[in-house]
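Each structure below is given as structure tokens.
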Structure 1
């Protein structure tokens, strides 16, 4: 510390050369040397912030932008760097404040406007999800006494016992074809049984496929991740 601005600027220029060559670690090293010589110049910190962003060292980039803003509260480039870094690490609320300031000070920056709009949508979405979030909410099935639930005497459809049977399934299918409904008791029984199955089933099923063998996936695979070889879904 305590060197001249001129000496530090020479080191910064070497950092700029490294940056142009996409040598991000080298750029960070030169900018750091410049800061070690003279730590009162905001551009040294905004330049290092950008190099850190290229290295995906977003936390360091935020720190550099903070320092640049401390030295120069009106430094648009520093707010831009901080907004970019916070956006990358999903700190959208913090990023949005900076994007707003950047757009205000640089109204012609189309990229900043787009980032601001995207950030606003995410912040609104997150606020909505938080508003409808219910922690530790009791299940609607709790306290439901299905066993003693009465079935309307007029019901003429299939009756479900303790276990699902082929006969019940066939009768239920035929009933639906004719536009009729199941008794509410049996609907609750089916839903509760499915809940138990879903809770007990693993979220990921691993399948070993021997070399030279093939596996065919039948059914709807939307939202799934197929990570085994030789998969031939029944669609093109």
Structure 2
């Protein structure tokens, strides 16, 4: 889907196989299956495949079954407007973090955070905020399964280091990111409990803008989380 969204036009079997570096035989089988299920079609003969409307129908059914409440969307929009930085609502997806609601900063230099973006659980402030929802034992189990990869010089590289950072962050009331996953990116995150959902909110931007405004942004985040909780939802 990402391939076709970026390409914006049909693609032949050979083009798809080349793009993904897949064997043509495997690509043929995959495209044949998707076509037979109605998810791909050929707009014009021999000009390639393109996603059929069935994908949209399926996505709409999924969204209707578990939609993101309007209150959470408004919450993220308000944070972006008040901080002038990118605001994100995130959830755990296996051993990763997935962005489910985002609003990017209007400033020219900003953190790009499209919906659906995946980031590491243990190497980001957002991931550590999500881990704080768990009990100590659950947190330890999750971290022992994590893949510790050194993304930048400041990446935390052990279970103990991440556990200690989570404890420090819980004590002060917010989580910080200091270019651990993306160099020169500063982030502030907090856990959010919304109904049965364990979520985290992130406000992020260039370190040069975020660090001098840490206290101000933390105050805005805490106020908006409080307002969300006070709404009774």
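Read the figures in this text as sums done on the coordinates, not as results from a lab. Only a predicted model underlies this, so the values are computations on that prediction, with no experimental measurement involved. Cβ atoms are built from the backbone, for glycine too; each structure is taken alone.
-13500 is what came out when helix-only ellipticity at 222 nm (-39500 (n - 2.57) for each DSSP H run of 4 or more, over all residues; to 500) was calculated for one structure; which of 1, 2 is it?
The read-out comes from structure 2.
I have 7.0 for distance in nm of label points 7 Å out along Cα→Cβ at positions 57 and 185, calculated from one of the structures 1, 2. Which structure is it?
1
Taking Kirkwood radius over Cα pairs in Å as the criterion, which structure among 1, 2 has the greatest value?
Largest value of Kirkwood radius over Cα pairs in Å: 1.
When you work out mean count of other Cβ atoms within 10 Å over residues 49-56 for each of the structures 1, 2, which one comes out largest?
1
Can you say which of 1, 2 returns 15 when relative contact order in percent (Cα under 8 Å, 6 or more apart) is computed?
Of the structures listed, the value fits 2.
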